[in-house]
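These notes open a run of structures that come right after.
FYI, it's all coordinate maths here, none of it is from the lab. Fair warning: this is a prediction, and the values are worked out from it, not measured in the lab. Cβ atoms are built from the backbone, for glycine too; each structure is taken alone.
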Structure P
Amino acid sequence: MNAISSRAYKLGELHPFEGGDRRFIYLVTAGAIFELDGAAGKLIDRLSRAETTHDDLIKELVASGYPEADANELIGEMYRSRVIVSGEVGRTPLAEPPADFPLQTLVMNITNQCNLSCTYCYEFGADKIATPAGKAKYMDLETARASVDFLMKSSADRKGVHITFFGGETLMNFPLLKNVVAYARETGAAHGKMVDFSLTTNATLLTPQIIEFLSVNEIGVTVSMDGPPEMQDKRRVYKNGRGSYATVEPRIRALIANHRTRAITARVTLTDGVTDVIGIYRHLKDDIGFHEVGFAPVTTSAKTSYTISDEDMRNVVKQFHTLADEWLDSALRGMSHGFSNVSDTIGELIQGVNKSHPCGAGLGLVGVGPSGDISPCHRFADADAHSLGNIKDGIDKEKQNDFLSRGHVNAKYDCHTCWARPLCAGGCHHEAFVRYGDTGHANLHYCDWIRDWTNKCLEIYGAISAINPTFLEKFAERKALT
């Protein structure tokens, strides 16, 4: 008996699911999806019950009508791809990113000032980590241009780079934003790079002139908005407590009607009392006219006045599933839906994402505060304890390496056996710090939700690939252009 004949097989790290009446597996080690035919399905079913030798697998496949040569080939393919393994399953650690990983995105916090006083604001609310005392409130032209120069230098051979304008309220420093766009285009051309722009705004300061500038310069816009008046005005308020809906609603309609070059999206923060996901979606998508609407639970530490209860969070997930079913129905008819929580996950599944880190923070992306301090992302802007350096001197590699080492999925023990880790990698660094005091801590409070949601999106992917696969191709093309 040779070594292969007596080799004992077991299942590798995989997650089985179904879609469109077909069977699939999500291979964790590769972040890849495979459809199972009859023979592969039998093999998976057999090994899910018990470890089995090579010869016994061959016999069972042949007995079910599968030619022996084909059975050998199938087992070999599944073994090489680690769908099945021999001996200890063993976790395959992801490699560390290269030390000179080129920068792609710069988030410029061009002001830390805001004309609203949202009660859940992560910058200056109850869970603030920013320490802006003595620092500039508005980024000046010298710092802004130095930031653009830093992006050009740090992006190495990348032909395309991205600048996102952020705040505070971004449009409170609109004159600087205009200058940066012109300077970045000129500088990018000199370096042989295309520069793409986007911004996030609360929409209170939009004017016809600003909208025209955003349209002419093809600047993507995300509006932070929490829904119809009773939802928006609950926490997105001015400093005197007055709600902001009446101010932003006509401005947003004007933005959507007159920004001719990019689709406008909404980003909703879910808080206690603001959990009517379906109602909010219907209003923002169908009534206001946003192209896509995305939702995220509020970042919060211990119990606060805006923390979502466990019961309400379960209801949120239920509503997510309802909108996800609508997304699938639209996709099967070849139409886009607009629930970006599904769109974003499907996009990652198409790409075969297998993350070493939850996002690009501190890696392909950094934030720059008004003073020029560099942070892992915009959520850490002006937080001295999380500074990675200053735009004048560049990134402190020791601090960057410490942040990335602690945030790497290999360092998160709780993630080692989770099948959803290729898409999650432990969750948001900022959320981890606010909740656990450590940017490298896994977001354990969301684990069940993430696994449930990832499985739902896998089922959607499977159904589309089985029934209307051309939609996935077109969807991937559209994603590549955004």
Structure Q
Amino acid sequence: MHLRTVLHRRFRTETGHEFVYVASSAAILGLDPLASSIVDAFAEPAGRDAEAWLADHPERADAETALHDLTDLGVIRPTDEAQAPRAQLPPMPFPISTLVLNVTNKCNLSCTYCYEYGDDRLTAGKGSEGTGKARMSDDTARQSIDFLLRNAGDRPQVSITFFGGETLLNFPAIRAAVLYAEERGAVHRKRVHYSLTTNATLLTDEVVDFLTTHRFGITVSIDGDASQQDRHRTFRGGSGSFATIAPRIQHLVAQNKAKKGRALGARVTLTAGAAPVRETYDFLTKELGFDEVGFAPVTAGLGRTYALGEQGYEKLLREFGELAEDYVAAAVSGQSHGFANLGDLLRELHQGINKAHPCGAGLGLLGVSTEGELGLCHRFVESKSHAVGDVTNGIDEGVRTAFLTKAHVDQKTDCTQCFARPLCAGGCYHEAHVRYGDATRANLHYCEWIRGFVDLGLSTYARILTQNPKFFARFESS
């Protein structure tokens, strides 16, 4: 029988422990020297005759057992084996777990790189003028809650995320939605979780008290210290925003800790010329008090001065590697670390996540515009061409299913031979739309970045696993 290895990625620690990541199953397996030699032997594209190889092996009995085990584990398979049937969509209509309410399309900042109001916006609005209604009405917010609870199926808990524009410009709708969700959630016997993204300019005492009392998961969009924040995140008049937000963030941190609230996160948009990642992380956690920091390479069309080119991505990967060293040191000693990108990747690796779609957009997650239109996610609301219904009449299941079918990773031939496909599945729909005019296309412009980051995650996982495997228990209950 001719056998060959399936799509995989080999990696090892500096202490010599070797592993293999199997793309078809998203499994991570340790390799002893014999198993490693077998993977080497059967890595030929045309495969190899198993019996002939075993006949020449000096330790045939052990080699035969190891080869059998690797075959059973799916690392090595017959060369003439038909590919497994394509993964189908889950039973539709798929229940909604998260609804993102864009409660306003206005913003009091004028960030250079903003995907919603900048050069890469999908709507026809100009600057922060937006389109449609400026703010979601309380009635639409409540209708959105009813829609979520009607379409959540048997899920015991659901999530509501508030977004904008600058979300807190419409705090009344947020308050109305939360109070109504608590009332209706009790009737439907569902627990409702809340989260919110804000630029922190409007974190008044009243707002902070409400958010912390209702245990919001809060993410602040901030790019670092004053020099970094004020490069791109300015008020419409051109003045920087750091001096305004810093004391408000410190007040939020204090109040949240006093009420033992959920972890506070910072979201950093990384642009050309940004400060080193580790420097920004240290400032946001040690100086401002954030619990977690997530870094997002800027979403930008070609030719933007702030865009990250190929060299920018290479530099970013090196800087992620530097911050990963701190993560490993913390994990080995049993401590948490707030590098959110790496933490999320390690969780997915540990849980064996194998994605058919890059995210929950259009599946378990939908966005709601100020007027109640349903979009694939918050980035697509008001874009019209990506609408999938509205909160009054419900989801257009034909449109939804057609999109998800076309967006399935198995439809993206560019992803076929990529070992990172279980974790990426082609990448962000919105960025694909911005770059290629087709939300279902693979994000080929950052494939090398994704593969490099997954390699970093795999090596980090192996290092922690060999030194403190108990660390990963935190990922087994979520």
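Structural remarks
- Which of P, Q yields 4.1 [distance in nm of label points 7 Å out along Cα→Cβ at positions 61 and 357, calculated]: P
- Ranking P, Q by distance in nm of label points 7 Å out along Cα→Cβ at positions 13 and 165, the structure that comes out highest: Q
- Among candidates P, Q, the computation of distance in nm of label points 7 Å out along Cα→Cβ at positions 141 and 461 that gave 4.1 used structure Q.
- Identity of the structure behind 2.2 (criterion: distance in nm of label points 7 Å out along Cα→Cβ at positions 253 and 277, calculated), options P, Q: Q
- Comparison of P, Q by distance in nm of label points 7 Å out along Cα→Cβ at positions 29 and 397 - largest value held by: Q
- Test item: mean count of other Cβ atoms within 10 Å over residues 53-60 calculated as 11.8, pick one of P, Q: Q
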